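Just so it is clear, none of the values below were taken in a lab; they were calculated from the coordinates. Just so it is clear, the model here is predicted, and its values are computed rather than measured. Cβ atoms are built from the backbone, for glycine too; each structure is taken alone.
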Structure P
């Protein structure tokens, strides 16, 4: 009888240790998986949903997520679409916990590629930067800047300073 109790106790301790090991492994895998989630992935999973982006300097962009790539998000705002470089986003409010995996091509789409597409039809845009706001149309997109054609003449705008580009 004592042997049976001893073996039962040993078995329950082994089962508890095994459960603890599984719990630790689940926590580690969850942490590792969460560490690979990008803001672009979270925004992509929120496609069509409302979001509020707070940009560097406190500017806000509100609307629904229309499109996402590795370097930018396109927001359908009430007064048009706004292209926001992800590097300009200080905070995103309204996202769920879900994340989508972006395909290789989508992950590699740059802000410059999106700006070149915007320049093609010659649409009027408002460009907001760390240094101010300009209106005009995109004449050309270089490696690290864009040429904005304004009423006062062309303005070269550094890509690193971009906060948003709103199609008017």
Structure Q
């Protein structure tokens, strides 16, 4: 059996098939696969006995559930007015320049995906970004370059 299909069935058996368990199951798939594929959404719909369009609608409502393949590291830049006022655009330009991608794109080596997101909850330490589940605050272009260089080095070490 397909590992994702098994995961979805196992999670549905464990948590239940009521609506309040839809999101945790989606999150479990995203945790494993980095995104929620069309196949996954159909399998979830089957387990919950609901239309796949409803699963898709729920998935696309939440900014932290990707429905397209993403890189190993998903960079989310906070797009609130507070972050914008404190230099979010300079941070975004620094990332785009360093990774050679635009918002919504993934690097050709599939290491980084660059996205904007709603409030990360760190307005008091703006500008903020998140790389996977790690939050970084009080960013400057230099600090961002150092952070991303660290992630690149992790990948380089894993290749050797």
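To test your reading of the models, identify which of P, Q gives 2.05 for Cα Rg over 2.2 N^0.38 Å, for residues 6-69 alone when calculated. This figure was derived from P.
Tell me which of P, Q gives 1.59 when you compute Cα Rg over 2.2 N^0.38 Å. Considering all the candidates, the number was obtained from P.
Once distance in nm of label points 7 Å out along Cα→Cβ at positions 14 and 118 is evaluated on every structure in P, Q, the highest one turns out to be P. Of structures P, Q, which gives -16000 when helix-only ellipticity at 222 nm (-39500 (n - 2.57) for each DSSP H run of 4 or more, over all residues; to 500) is computed from the coordinates? It was calculated from structure Q. Calculating distance in nm of label points 7 Å out along Cα→Cβ at positions 86 and 110 for structures P, Q picks out Q as the one with the greatest value. Hey, Rg and Dmax of the Cα atoms in Å, for residues 38-133 alone derived from one of P, Q reads 12.9, 38; which structure? The value was obtained from structure P. Calculated for structures P, Q, FRET efficiency 1/(1 + (r/R0)^6) of positions 46 and 102 (r between Cβ atoms, R0 = 30 Å, to 0.05) is largest in P.
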